[in-house]
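What follows draws every value from the coordinates through simple rules; no lab data is involved. Predicted, not measured: the structure shown is a model, and the values here were computed from it. Cβ atoms are built from the backbone, for glycine too; each structure is taken alone.
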Structure I
Amino acid sequence: MFNLRFHLLILLQLIHNLSLHILRSHQLIQLIHNISHQYHLLVQLILNLLSHHTLLYHLLIELIQNLLSHHTLLYHLLIEFMFSLRSHLLILVQLIHNFFHQYHLLVQLIQNLLSRHILLYYLLIQLIMFSLRSHLLIL
């Protein structure tokens, strides 16, 4: 009987250790969520900066129009270049935005998977601990 109690106490300790690991997994999920949020803020900052640069390009185009109004060919080439540059910049902004959106979705998927596993482990541990306590009370 002493041997059975000893084994049950060891099993309870193992379950307790597993609970601590599950808690750490939950903390890891929180960390992943925080990192994801920081990346989202970084994307917003990049998008804001690029939109300001787009405005500057537009103003630069207007300046070039005013300065080169007498040089028609050069004027057209520069304007086309600026519009081309602007469109490439907008495509780059969209690509960055899409990339971070996909990253954010991946983080959410990982969080969902980990949280479901943690909940299942937690319920299993609760069931085992209840069963072990019942057996200890019987002994």
Structure II
Amino acid sequence: MKSLDSYTDEKISELLNENGAFFAFNDRQFNEQASPEKLYSSVSWLPGLCIPNENCEAVINGLERIHDEGIRQQVSQHSADEIIQYHYFNYECQISYDNTDALNALEPYRLKFPEIFTDEQIRKSFKAAWDKAVENDWF
């Protein structure tokens, strides 16, 4: 199954390039990429992202749009069960015995598609994933 990133990465790169935004994790990286005549902002939920102040709204709105489109595209190509089990295994819930991270990752799907990402469906898919892990000794 394709991850959400595989639907969004290229579009996000295009958005950032078009708006002069970039990632920098130290002063050297920032100074190499920043335009001296511009002021930059960052967002707390995406560490390292530097956005020219005049393009902040466009970048933030674009990121939200791309994320939403990616979720819709993924849901159109994969069943809820496949997506739920993907997150279960991606966060290694069968090893940690903790579903919290997988549930957090599924929250945007639940908000956009509440009729198919129900509590009952998630429980059912988590149980099926657990059974698959036991059957294949994925511990």
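Data table
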| quantity | calculated |
| --- | --- |
| Origin of the derived value 59, 31, 21 (Cα extents along the principal axes in Å; candidates I, II) | II |
| Label whose coordinates, when distance in nm of label points 7 Å out along Cα→Cβ at positions 80 and 112 is calculated, return 4.8 (choices I, II) | I |
| Comparison of I, II - label where distance in nm of label points 7 Å out along Cα→Cβ at positions 64 and 96 is highest | II |
| Origin of the derived value 22 (relative contact order in percent (Cα under 8 Å, 6 or more apart); candidates I, II) | II |
| Ranking I, II by FRET efficiency 1/(1 + (r/R0)^6) of positions 16 and 56 (r between Cβ atoms, R0 = 41 Å, to 0.05), the structure that comes out highest | II |
| Given 1.00 for FRET efficiency 1/(1 + (r/R0)^6) of positions 32 and 120 (r between Cβ atoms, R0 = 41 Å, to 0.05), calculated: source structure among I, II | I |
| Entry that produces -36500 once helix-only ellipticity at 222 nm (-39500 (n - 2.57) for each DSSP H run of 4 or more, over all residues; to 500) is calculated, selected from I, II | I |
